[in-house]
1. If helix-only ellipticity at 222 nm (-39500 (n - 2.57) for each DSSP H run of 4 or more, over all residues; to 500) comes out at -37000 when worked out from the coordinates, which of I, II, III was used?
2. If P(r) over Cα pairs in 5 Å bins from 0, in percent is calculated from each of I, II, III, which structure is the one that comes out at 3, 8, 13, 16, 14, 13, 12, 9, 6, 4, 2?
3. Rank structures I, II, III by distance in nm of label points 7 Å out along Cα→Cβ at positions 24 and 72 and report only the one at the top, that is, the highest.
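Nothing in this text is a laboratory measurement; each read-out follows from the coordinates by a stated rule. None of these values were measured; they are calculated from a predicted model. Cβ atoms are built from the backbone, for glycine too; each structure is taken alone.
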Structure I
Amino acid sequence: MEIAQYNKLMFQCQTEQKKKEKAEDNEARLAAWKEMVDHAERGRKIREEKRQRDIEEDKKIATWQLNNERIAKRINQINKQVADN
């Protein structure tokens with residue numbers, strides 16, 4: 001084999017190896033990016049679920065407070081009626 005052919009084959013092998021390594025690196029970067037996006041999406045979903053639970057809890061608390069105020073008003077009315085009689 002001539003030196004020129006040998007050098008050409010070596011250059012082609014090195015070029016192919018570099019392309020392969022670059023493709024593997026790009027695949028690794030893409031996989032890492034996808035994992036980061038998935039993690040961010042899971043975090044967003046968790047925050048949204050927590051926000052919805054907090055809203056529901058706030059609604060329950062507001063309802064309880066309103067009911068307690070109504071009960072207190074009614075008790076005061078009854079106490080006033082009893083005191084008047």
Structure II
Amino acid sequence: SLRVAHADGELALKPAATLLALGGASWARLGSDGAWLPWLQAQHVSVAPLQAANCGFEVSAWSDLLRSKFAGAPLKNIAMGLAGQALR
């Protein structure tokens with residue numbers, strides 16, 4: 001069961017499944033080190049195996065300055081667009 005803080009007090013929930021978005025284990029320098037995994041397993045929580053979810057792509061429109069400063073770096077807190085529609 002889950003206990004959740006709510007404006008009206010604590011709620012006790014018993015969902016069929018719970019999805020926790022805690023980050024992975026592949027970017028330790030950015031805080032995603034998977035340190036939560038052993039803790040959940042010690043609590044007998046079933047955890048699916050971690051899988052890579054990062055992707056790379058090429059941007060031909062980047063200037064030489066942008067490429068020299070950011071090539072190969074993780075992009076964080078960005079907005080992207082396609083066909084005139086911006087996504088964040």
Structure III
Amino acid sequence: MDPVKPRETKTGRSFRKTHVSEEELVKLSENNVRASILHSIFAKGGLLNYKLGENDLEASSLYPDHKYTTIDQLLDIFLVDPPKPALAAL
């Protein structure tokens with residue numbers, strides 16, 4: 001999983017990436033909650049790597065008539081054709 005790649009594709013810009021091994025991330029996470037959360041999400045796939053069982057429902061099936069917005073669509077909105085900023089009230 002590369003969370004940066006879709007943004008690079010949409011904007012046509014490349015970002016400098018620093019790769020950290022899982023071992024380094026584990027060592028950093030011993031005293032750092034942020035590093036621990038990053039390890040859980042990106043190295044272990046904590047938000048994505050789970051299987052739905054026979055009796056489980058995928059969330060979008062609860063509201064089939066709702067038009068969901070994909071991450072790709074959100075990137076189009078915010079990166080490719082962003083709305084004009086609103087003025088703050090005085």
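1. Details: I: -37000; II: -4000; III: -7000.
The value was obtained from structure I.
2. Working: I: 3, 11, 7, 8, 6, 6, 6, 5, 6, 4, 5, 4, 4, 4, 3, 3, 3, 2, 2, 2, 1, 1, 1, 1, 0; II: 3, 8, 13, 16, 14, 13, 12, 9, 6, 4, 2; III: 2, 9, 12, 13, 15, 16, 15, 10, 5, 1, 0.
Label of the originating structure: II.
3. On the way: I: 7.2; II: 1.9; III: 3.2.
Comparing I, II, III, the top value of distance in nm of label points 7 Å out along Cα→Cβ at positions 24 and 72 belongs to I.
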